[in-house]
Structure 1
Amino acid sequence: MIPSAPPRRPLKIRLASPRGFCAGVDRAIQIVERAIEKYGAPVYVRHEIVHNRHVVERLRALGAVFVEELDECPLDRPVVFSAHGVPKSVPAQARDRKMLFLDATCPLVSKVHVEAQRHHEIGREILLIGHAGHPEVVGTMGQLPDGAVQLIESVADAAAYTPRDPANVAFVTQTTLSVDDTAEIVETLRRRFPQIAAPHKEDICYATTNRQEAVKQVAAGTDVLLVLGSANSSNSVRLAEVGGRAGAAAAYLIEDASVLDLGWLADAAVVGVTAGASAPELLVQGVIDRLSAAFDVSLEEVDAARETVSFKLPRVLAG
């Protein structure tokens, strides 16, 4: 008689909703896909279209070629600018070279660019709350002349900054930051400069805010939180940080199910799962499948918000 397998230990998975792709990421990926359909391969993409290895590899298999600078692109092929936005010098260079280019900048990032330009035109000193070196920050600072935008990365930076005119300062923010961390920085700036000009509407995008709210709800009472996303994805990194602060006993940022260490779950009864805004849903399903093979899984969907936002494609690709 063949002995029966021992019963699998119960494990509850709490799925954060919303999770995964946001409207800006979805639009950017569609732009690359449609460009390949319309113009044929290869289509060049300046920088990773979004910060996710799986997305980049799938598009590469379709015919996308990822480069860091325009001078790596042939003049006779289309080039797509990433969802994070680019400095003004990049499209200017593309025009000078008479290149066909498609701008996949997220419209919410473009809104920050417009705000910064407006502040600059009326003579305000501009502070950008964000992380040095992130492509979105590079793109936003590159909308204006060198020195026109001062980067503020922390509460300490906000406390130390000395403007020329304290009554003539404005701030904008990177769209993928932690809502809570940014609030501390903004509070410091408002306390120091009561007349500081703020965005008409919060710059941190709806998707970042919603995913952070969902992960807070999931993390409370969760033994282990798993966040699907790449290490260079700002919003994914923030999700893991927010989840850890919100009550998860442990929080891990993982690329996909292949790097999930089941030893992390040795004493876990409840596992939370979410995904950054640039992570495809198939990665979430991969984690669920891996856990289902090892445990007697039950699923609970935790709904924090309903998203209905969509963005139009460039006219040349629409239809």
Structure 2
Amino acid sequence: MASNPRPDAPVNSKPHRNTIFVEDAEILARQEFAAQQFIFKFAAPKCARAARPGQFIHLACDSNVPMRRPLSIMRADAQRGTIEILCKATGPGLTALTHKSIGETVSMTGPIGQGYTPHADKPRTVLIGGGYGVPPMIFLAEHLHGRDDAPWKPLVLMGSELPFPFRTRPSTIIVDGMPDGVIASLTFLDEQGIPSRLSSRSDFPGCHDGLVTEIAGAWLSTLNTAALKEVELFVCGPTPLLKAAAQLAQNFGVACQVSMEEHMACAVGGCAGCCIPVKTPQGTMMKRVCVDGPVFDAYAVF
């Protein structure tokens, strides 16, 4: 089945002005996990109050590394004024960041970009994250779980070839349509009543041995036409994952939003170095991933 782009999808959104802040963010917590993965919590009250799922921050990782690094927001607590991110020690910038200690400060610019736009008429949300695309799915899942404006039913599907940087356990929540034996879940989501399932080709217990889009397809195939009309996919990860999810959405005729991956220099729309072609009602136009995205309607970019 084919589907046209949603008329209300976030393709033509105008960049918001005067909503990006620069803060000296203090490191409040630093956790290290397998494969040089780290979770940081920062004190950044202005950014935390404005952040929405799918947005990112631009971080000055170290005084000896001149270029900032874009990092997806994994959590934002407006009341406590904190931002959490997940990163891996790759390259000089992020490696320098992972060597910093609690109490140190880094310059943070954010929140940046157009995030995900859930639609109340599509409460069956499928959140697909792969690798570095895991953090915004956590933000979105917990955000939807806390909303009461629609009967949101977030289903979180994560894929990783590295050990997941979170506690996992056999899920206590039944999810119809999952392949036999696929029972691994993220513990903190399971405890909140948010169903999740994990996928990996690294032979982790309880995970699907394959691509995360395979278990998404297995779940979608159990739905009837009426249920599919209530489905929207939200995706973040490497470009091959985004393309596979976009094809999956087209196959089942469901809406899909993807967070695009591009190298960013300024990350605030000035350099236009992250432009991609996007289909709009006025024809194909070049859009900046940093501020016009990073989230786009999948039908407009693939």
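Computing mean count of other Cβ atoms within 10 Å over residues 30-37 across structures 1, 2 gives 13.8 for structure 2. Here relative contact order in percent (Cα under 8 Å, 6 or more apart) was calculated and came to 19; which of the structures 1, 2 was it taken from? So the calculation was done on 2.
State the single structure among 1, 2 that was used to calculate percent of Cα pairs over 32 Å apart, giving 23. Comparing all candidates, it corresponds to 2.
Here mean count of other Cβ atoms within 10 Å over residues 38-45 has been calculated and equals 20.8, so which of 1, 2 was it run on? Answer for the origin of the read-out: 2.
Looking at structures 1, 2, which one was helix-only ellipticity at 222 nm (-39500 (n - 2.57) for each DSSP H run of 4 or more, over all residues; to 500) calculated from, given that it came out as -5500? The read-out comes from structure 2. A value of 33, 18, 11 was derived for semi-axes √(5λ) of the Cα gyration tensor in Å, for residues 46-197 alone; which structure in 1, 2 was it taken from? Of the options listed, only 1 reproduces it. For which of the structures 1, 2 does the calculation of FRET efficiency 1/(1 + (r/R0)^6) of positions 134 and 246 (r between Cβ atoms, R0 = 25 Å, to 0.05) return 0.85? Of the options listed, only 2 reproduces it.
Each value in this text was obtained by applying a stated rule to the coordinates, not by laboratory testing. All values derive from a computational prediction rather than experimental measurement. Cβ atoms are built from the backbone, for glycine too; each structure is taken alone.
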